[in-house]
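Please treat every number below as a calculation from the coordinates, not as lab data. This is a predicted model, so every value here is computed, not measured. Cβ atoms are built from the backbone, for glycine too; each structure is taken alone.
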Structure I
Amino acid sequence: MRIALGLEYDGSPFRGWQTQPAGNTVQDVLEAALAQIAGEPVAVTCAGRTDRGVHASGQVIHFDSAAERPDSAWVRGVNGFLPESIAVLWARRVPEDFHARYAARSRTYRYVLVSRGVRSALAARYAGWTHAPLDVAAMSDAARHLLGEHDFSAFRSSECQAKTPVRTLHELRVESRGERIDFVLRANAFLHHMVRNIVGTLVHVGKGARVPGWALDVLRSRDRGAAAATFGPEGLYLESVEYGSSWELPRAAPALIAVALEA
């Protein structure tokens, strides 16, 4: 049978999502825990691979197993074999044609940024940081230029393996919460480092180094060298993955992230 799971994890202790020879990835640890409950090796597929240091509050995975277990075993049972930095939130049996990656309609990422004169010790692993004051209105203006279907080569890592750089960015919001600024991006799919590169470019505008229209110039250039530097992974969260209602999967709940920065 095919099982879908919802996950949240703190990415800071791991080498990223995808399994590696050296181990210590989220996938490695999760598959080992699932094998304890299934009584057999388990291979998982995720909705979106996250890099080293990147977190998730709404990751979705699927796996196949011949083991007959109640949904509670795939949640509480598996959690008993996981470190405190990873938690299974829910489990559902799904049809065999469900695919965590290919069935997804969109993904939502949130980047949490601290904007203040000194860095935050409490949020060091869970938020990016800039010491310069930021103009949220200017960043929001720049963000509007990036909405829609475009070639996002200018925001694509040189290591990106996607077959096409064309993506549809459905939503890009800049939310101010005092010293905390959130960037919320929803797209059909994302390129490698796309979110962190977009955030870096918007922050460049927010600092006053460029006018908002520069974001459109960068987009049209299709040149990674034209954009700002990549922001660090600490503030990035895979917040949710959206599927059609026919799959009857739970919707991601608001995440408890960067609590130390909340007002």
Structure II
Amino acid sequence: MENLRNAIFVPHGAPTFALDSGEAGLAMSQLTDLLAKPRAIIVVSPHWDTAVPTVSTATQLETIYDFFGFPEALYRIKYPATGYPEGAQEVVKALQKRFKQVATDPARGLDHGAWTPLRQMFPDADIPIIAVSIQSHAGTAHALTMGEALEELTHQGYLVIGSGNITHNLGDYRMAAMQGGQTPEYVQTFADWVQVQMVDKNVQHLIDYRLHSKEGVRSHPAEDHLLPLFVALGAAGKDATAKAFYRGISSYVIAMDGYTFSSK
């Protein structure tokens, strides 16, 4: 039986995932049955992007609607999560071992990249949440280091969740929608390539994915949505084995693959 590590990568897709989560959402919901109930959750979303690693120290976490033009029902969803200021200070101390500058934000709530998967996996909102930002300008190796800094907390009851997407090209989404909804070939090709690297533990190839995969740049014109994968990978530990718990494509161009990590 697999011994799951307290680090996972989950997809969050388009905001409408909160209304229609489909098979990916079902797989995420079932995943929680395999995990021990965490002391707290550290969530990393591409939709909180800052100059330096930043940790939310808020007590009550606002549900942030960082999108526009979607169905009204989305704006009525609330995820009444509670923060964990004391635990946030532990996250800060862990990050400070790797980074010279670590900031805190006393008011930051949960953007849709955070609350959408959390609501799917932990609908009762009964586990304290600590949000941590990404630094999209700093690249993949930086994100991996952030995860490595958080690994020690996974052995203290914290669950690290990286929320993003294996492919994320909104320009191609708009094009596909206008042209009848065909999924470009590169979406599946890149998702397959990532799976091979994850399973084979080719971490350096993943870090340098823009060099090793010809589909890499098109899959991520900006890197923000892939960086949480590296945070989860780092938090899982160097000897962890990755396994996809779900693979699929949503909204024509968004690969919704999710990964767990285990020690055999």
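To which of I, II does the computed value -5000 (helix-only ellipticity at 222 nm (-39500 (n - 2.57) for each DSSP H run of 4 or more, over all residues; to 500)) belong? Present the calculation step by step, with values, prior to reporting the outcome.
Values: I: -5000; II: -10500.
It traces back to I.
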Practice problem: Work out the source of 18.5 here, i.e. which of I, II gives that when mean count of other Cβ atoms within 10 Å over residues 21-28 is computed. | Solution: II
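Quick check for you: by relative contact order in percent (Cα under 8 Å, 6 or more apart), which of I, II is greatest?
Answer by largest value of relative contact order in percent (Cα under 8 Å, 6 or more apart): II.
Taking 34, 20, 16 as the value of semi-axes √(5λ) of the Cα gyration tensor in Å derived from one of the structures shown (I, II), identify that structure. Don't skip to the answer; put the middle values down first.
Numbers: I: 34, 20, 16; II: 25, 22, 18.
Corresponding structure: I.
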